[in-house]
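Values in this text are rule-based calculations from the coordinates and carry no lab data. Everything quoted here is computed from the prediction, not taken from an experiment. Cβ atoms are built from the backbone, for glycine too; each structure is taken alone.
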Structure 1
Amino acid sequence: MPLVVGVLLATVLSYPIGLLIGSAYLLPILNAAPAYAAMFVLLRRGQARQAVALMLAWAVTLGVTATVSFAVWPRALDATVVNGPEYRDEMFAWIHTGVGREGSPRLFIPQHLVHLAAFVALSLVTGSALSIAMGAVLMNYMAFYVASLGRAGVPAWAVLLLGWQPWALCRVAAFTVLGVVLAQPLVRRTIREAAPPSWRPWLLLAGIGLAADVILKAWLAPTWGRWLHAVLP
């Protein structure tokens, strides 16, 4: 429990520290480093379930803290959040027009596959160190968009209910579990272990999350966009 509390507290503090420094590339490193170190320790101990739980709690803390921090920060953060302005503009254009990658499986599925391939490759090569930092980048620019809804005048209740879409939450959970699973080959090289634990249930869970992401997005995104259009000035 002290390890979990320490990681979550460090994650919360990484935002004011990172935003005060103002480096777009340092922010996700500050976000990810404590969680990665703790995950590595837990995996070396053979505590796979605890490692997955820790990283899921980290992802939730990251999303909430990033959204709140970006919403209340007293100066513009366009230069501090990697891909934040670009993603915000893309999403706002889709909300206003109904046209864009968010509502088109033909467009968003290839992008999802590219992100997944990059995440898997980085995880296997670096023991998930770079892929978890990549995950922080993705979380930050999604949170930047959600915070921008509030800054644009969308009511707080609508930001809370509509900002983080259910398919995005499925994708975040799936990538988080994958990050833990794919760190294991490198971790095992640092310890003597007769029989590695089975990761099939976790891979199945991640696969379900990725499938739910695509299915829910294809099904709900057009309606979600209309709801947002109704509340975005």
Structure 2
Amino acid sequence: MKEEVEVKIKRGLESFQTDTYKKRERVYHTLETKQNPDILYIGCSDSRVSPEVILNAEPGEIFVLRNIANKVPSLSKNEVDPTTMSAIEFAVLVLKVSSIVVCGHSNCGGCAAALSGEKGLSELPFTKHYLKSLEELSEKVTREASDKSAKEKAKVMEERNVLEQVEHLKEYAFINERLADGRLELEGWRFDIGSGQVERYDEKAEQFVPILLNQKLHTD
């Protein structure tokens, strides 16, 4: 580990242990043997997109699952990803979260790579294989958004990808049953890194709209 990186890490740990932890010591003691989060957050691994920071969340409030391009394997297409599905299964069946949020973001490298096709992935065989499931969506976006700028096309891809992952979640019986009886709610979000704005998909408006402070997150 580079010296400057190690110094930064040690300073961060010291700050956490002497300040942050001390301020939340009672919270951590409560969480020592159990957790009871309300939200399962499925987001991208991108270092710029931290759900705890975006939502200003306390320890124990969010169960977080992150991977490249916030993907969920499609049951109908026989996609297999035990790592992702075991986390989702645990959050829903054991922790009994009441909400699932799938959150994409601006300038998503995974979505950009999927749009570019084979370009730039020749030396990244694992990434190439991983993003194969986005190929159909990226081709559709390329066709339907052919008149848009590269930036606009990227946004369309990021939004459509969120919606596709939301639909993938609905393919699983243990999720669909809970959506049907109201035990679980499911939302698609997109975070804009440049503005800090979070948008949610509004099914009635059929578009992503900003989440306002005086607005209910879930619509009837």
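Starting from the value -11000: which structure in 1, 2 was helix-only ellipticity at 222 nm (-39500 (n - 2.57) for each DSSP H run of 4 or more, over all residues; to 500) calculated from?
On the way: 1: -27500; 2: -11000.
The structure behind it is 2.
If distance in nm of label points 7 Å out along Cα→Cβ at positions 74 and 130 is computed to be 1.9, which of 1, 2 is the source? Corresponding structure: 2.
Can you tell which of 1, 2 yields 25 when relative contact order in percent (Cα under 8 Å, 6 or more apart) is derived from it? Can you show the working numbers first?
Numbers: 1: 25; 2: 19.
Answer for the origin of the read-out: 1.
Of the structures labelled 1, 2, which one yields 3.4 when distance in nm of label points 7 Å out along Cα→Cβ at positions 90 and 106 is computed from its coordinates? Structure of origin is 2.
If FRET efficiency 1/(1 + (r/R0)^6) of positions 122 and 186 (r between Cβ atoms, R0 = 35 Å, to 0.05) computes to 0.45, which of 1, 2 did it come from? Of the options listed, only 2 reproduces it.
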